[in-house]
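Below: a set of structures, written as structure tokens.
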Structure P
Amino acid sequence: MHTRVAVTKKRVLSITTAALLLAGTVLAPFAAAHAADKTTVKVGIMSGEDEDVWREVIRQAAAKGLTVKTVVFNDYNQPNEALQNGDVDANAFQHQPFLNNQIKVNHYDIVRVGDTAVWPIGLYSKKVKSAAGLKKGAVIGVPNDPSNEARGLVLLEQQGVIKLRPGAGIAATTADITDNPRQVQIKELDSGIIGRSVPDLDAAVVNTDWALKSGLTRQDRIAQEPVKDNPYNNFIAVKKEHVDAPWVKTLVAAYQNDAVKHVFDRVYKGTGLTAW
């Protein structure tokens, strides 16, 4: 009697467990798909002119059934950390060399899903009208994050100010300078303050968005990197696990359209170019 009851209980438990496992197997993909197909997403962007551009992106996304909420940052290192931690669902502020370095250092699981624009980095000065006018011993500021420092050094090489080790390219550092005929001093500064430091330097390489925020103008820009085949296109990024989610395609489409391009061109006044 007791033996039969025990067996019956075991069978009931086995059947129940199997049913739960089966349900889990069936429901897990459904739950994952449901979670991936968001109707509201948070996107990390940088403060400033990009906020105006994203107001139009928000309107375009709403027309496609996607609610976009922007989270504004003032530090380049914050948006990827926020994306990795799940505080935002996407971000739009960086180029591939910058992301590559962040992945190398922080092991982020972040990928590129749609290009936005390119801002050719420039050499700015309040003291000379061209790179050729830089005198011996001139102090030149460059961004201190690895990808943009390399970008700045390559621009200085293109302008004949320095020479870099062959092949240094987008990974160049000051250690790769092989020739410095004018004995210029390279001063590494945070991207957020380098634009405001231009009056105190002979020249400085400044990202376009920070140049605008610092009040620098085209008249202050004495050189600029080429636009054609530029490896520094900015893009929308998401975590790798979300790359095929429907909302990602909707978000990219909400950016890559004529209405956003019109606002972008008005806001950036030719200093940046849409790149899709």
Structure Q
Amino acid sequence: MDTPVIAFIGAGNMATSIIGGLVESGTPASSIRAADPYPESLERLRGVAPVATFNDNAAAVSGADVIILAVKPQVMGEVCKALAPALAGSGALVISIAAGINISSLKNWLGAATAVVRCMPNTPSLLRCGATGLYASAEVSEQQKAHAGQILAAVGLVEWVPGEADLDAVIAVSGSAPAYFFLFMEAMIESGTRMGLERETATRLVQQSALGAARMALEDAADLVELRRRVTSPGGTTQAAIASFEAAGLRQIIDEAMQAAVDRSVEMAREMG
């Protein structure tokens, strides 16, 4: 696959992580550019990879094959409208990593013929072990779709979804999910401390257990139900804990929480659009 020229608009943590992953996986730094109004962000980025940096967004996208919009949703409309003249007729692919901004809004700001991919990477992408859901508009070619997948694969797992509305579920399932696990871990640490463990000890045990469980889920051929069954001896301590979770309606609590994330994502799209 030919190496595209990639321009990042915004050089924050996520953009820097993607750029670092691209360079580490073999993409030449000479094919990557980034623009940001904050000199300190560009300086930090140059410490990760020797890419060309700009203060002017239009200069950064000139001649680029792929433009990655890595700015806050609140300024996306302003940024896109300013870029529209530079992108007109370019045939460039635009990738947005902003939550709550739908493709119709992006095309309204950038131009109706713009090829757009929306994606939702999560924060573990900063460690290059993220999970990203992507959706492509009808204008996106197969080659552009391949480029988008290759770029986001530099920071973790990539999954394409068949409909844009599916990205709301992606946000609930993976985009917001790290916070769910952090909350569960917080609660476990608090309980362990209440039971008499030193906080540092409880923290290390919970963190390592979470890591080990995640690795088993990924690497063992058994499904999650079977993995849970193996740990849950009849009449044992784990069964007592699981029974308590089930009696408290844990599954319904999780379902309602994830639906709340979906509902907020839909609401944000209305607000931002």
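Here are some notes:
- Computed 2.1 for distance in nm of label points 7 Å out along Cα→Cβ at positions 89 and 209 - originating structure among P, Q: P
- Structure from which 3.6 was derived, distance in nm of label points 7 Å out along Cα→Cβ at positions 217 and 257, options P, Q: P
- Comparison across structures P, Q (criterion: relative contact order in percent (Cα under 8 Å, 6 or more apart)) gives the highest value for P.
- Value 20.0, calculated as mean count of other Cβ atoms within 10 Å over residues 41-48, assigned to which of P, Q: P
- Read-out Kirkwood radius over Cα pairs in Å, computed value 21.2, structure in P, Q: P
- Computed 4.5 for distance in nm of label points 7 Å out along Cα→Cβ at positions 49 and 201 - originating structure among P, Q: Q
- Distance in nm of label points 7 Å out along Cα→Cβ at positions 145 and 249 from the coordinates reads 3.1; which among P, Q: P
- Structure responsible for -17000, with helix-only ellipticity at 222 nm (-39500 (n - 2.57) for each DSSP H run of 4 or more, over all residues; to 500) calculated and labels P, Q on offer: Q
- If volume of the Cα convex hull per residue in Å³, for residues 81-192 alone is computed and equals 112, the structure in P, Q: Q
A short reminder: the numbers here are calculations on the coordinates, not readings from a lab. Since this is a predicted model, take the numbers as computed values, not measurements. Cβ atoms are built from the backbone, for glycine too; each structure is taken alone.
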